[in-house]
Structure 1
Amino acid sequence: MTTEPVRLPEHKALPFYRSQGNETALFEYAYRHRLPLLIKGPTGCGKTRFIEHMAARLGRPVYTVSCHDDLTAADLVGRHLIGDRGTYWSDGPLTRAVREGAICYLDEIVEARKDTTVVLHPLTDDRRILPIERTGETLHAPPEFMLVVSYNPGYQNLLKGMKPSTRQRFVAARFDFPGPELETEILIGETGVDEHRAKRLVALANALRALKDHDLEEAASTRLLVYAATLMLGGYDPVEACRAALVEPLTDDLETANALMEVVHVSIGG
């Protein structure tokens, strides 16, 4: 769990991102009008990079929390700790974000326990407050504070779904993998790989994505394409780069991996 905000150095360019639709405009409208935002989309499609890009674009620090089954309300809000001088209060990332007027990004929110996400409710309506029961404080979120959550709808089931009462507190955007032309542009911009190789990698990814729900539980993500291109640019064998960055992360089954490698040989060569 990230406990320090990510800040963009003044000399550094914005994190690379290419819009797929109106998501940048929606984010800016939500930010200006103090609305919480929900982003849903498959793993590796650019949700986290989008948040980093928008935070830098708006000049706001961002606290990122990777949610999981053991995440408690205290992990978000804070807790009393014992130090050399006795007991003291330590803010959690959500509380720090509220105090500083930062963006708080909760990644894979459906992984958190439902009794944990209830702590978000007062921040996602017109009150925009964060009650801290253990200290007796009630923090009022400044205009710059924004709450953003994300999840992968493909992982949802009866046990891990977002409660309707929570989901309806957000404006929402749906993400997916970019179309071939845009994904090629992203791959070139992210890694510097040449256009010919980028197009072949994107074609390979789309061929592998066609196998999702048949032989694969997850689709080949744009993130994995970036890994493959990075290995290739470093001088690694192209076919082996695809094996390491695309095939092996997608399956543990040897027969399925061999079948995927056949697709790699057709698409990439070697």
Structure 2
Amino acid sequence: MKKIGLFLAILLLGVLAACGSTGEENESAGESSDTPNERSLSIEDAMGEQTIEGIPEDIVVLEWSYAENLLALGMQPAGVADVDGYNQWVNIDKELDDSVVDVGTRQEPNLEAISRLDPDLIIAVKYRHEAHLDALNDIAPVVTFAPYGEEAVQDQYQNMINEFEKMATIVDKEAEAEQVLTDLDSFVEEQKQRIAEAGLEGNSYIATQAFTAQNAPTLRLFTNNSIVAQVINSLGLENAYQSDTLETYGYSEVNVEALQNFQGENLEFLYIVQEEDNI
């Protein structure tokens, strides 16, 4: 198991999201006036065409990846679903301010808490929040993404970029987004060079997230459509794990015995685990 520190650093790229689309990413901007508050933007999301008046500043996000996107653009969300969970599971340099309000769980947003914030915009995901959209729209305009839609799951990395760029357009921070993506590409190129210099280019790898489920060790093996695998593939390595089917979430769940199928001198192993649940 070589160069594991490098791989863990590379994995942080996934949280640009973050990091987090589909065919709904084609957008058409409405005419903008010289006054930002009078801007009218028409945009396609997972539910169809949405019109956003002005430039949103107070934004509630109901999925963590979009909080990360706002942070990358230099903005703090007004509210985030399950702030405690976000702080436990999301590990990036830019942190949420103490002023960010918890607005319920990602599955069951607290409509009263959201309403009290009087947001300019709410960002939701179709697979979690479709049943809540009418109530959410009564509070503020809603943009709904579909990160696990039919087209998005084909290339989760590109979908992450698409969603990030769309959010940048919504908040009028296209230049900031372009710089973030330029820095991201430069970082990938630097790490690709490190891989080559270490003589690892062309090696195979397995990327796995491990945890206990129903009292049994469980492993998620990341497939090539996942953000994790696509980042590592771009470094000049090859994924040793291939699934017979397209995995919607970018991984297959297996038991420990499945690892017996993956052995070899030129096999890199990325093992992601929580300290309190190291199987």
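Every number here is computed from the coordinates shown, using simple stated rules; none is lab data. Quantities reported herein were computed from a predicted structural model and do not represent experimental measurements. Cβ atoms are built from the backbone, for glycine too; each structure is taken alone.
Matching task: -9000 is the computed value of helix-only ellipticity at 222 nm (-39500 (n - 2.57) for each DSSP H run of 4 or more, over all residues; to 500). Pick the structure from 1, 2.
Working: 1: -11000; 2: -9000.
Label of the originating structure: 2.
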Original post:
For which of the structures 1, 2 does the calculation of distance in nm of label points 7 Å out along Cα→Cβ at positions 45 and 149 return 1.8?
Top reply: 1
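Going by volume of the Cα convex hull per residue in Å³, for residues 125-164 alone, which of structures 1, 2 comes out largest?
Working: 1: 122; 2: 63.
The maximum falls on structure 1.
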**OP:** Name the one structure among 1, 2 that semi-axes √(5λ) of the Cα gyration tensor in Å of 35, 21, 17 was derived from.
**Re:** 2
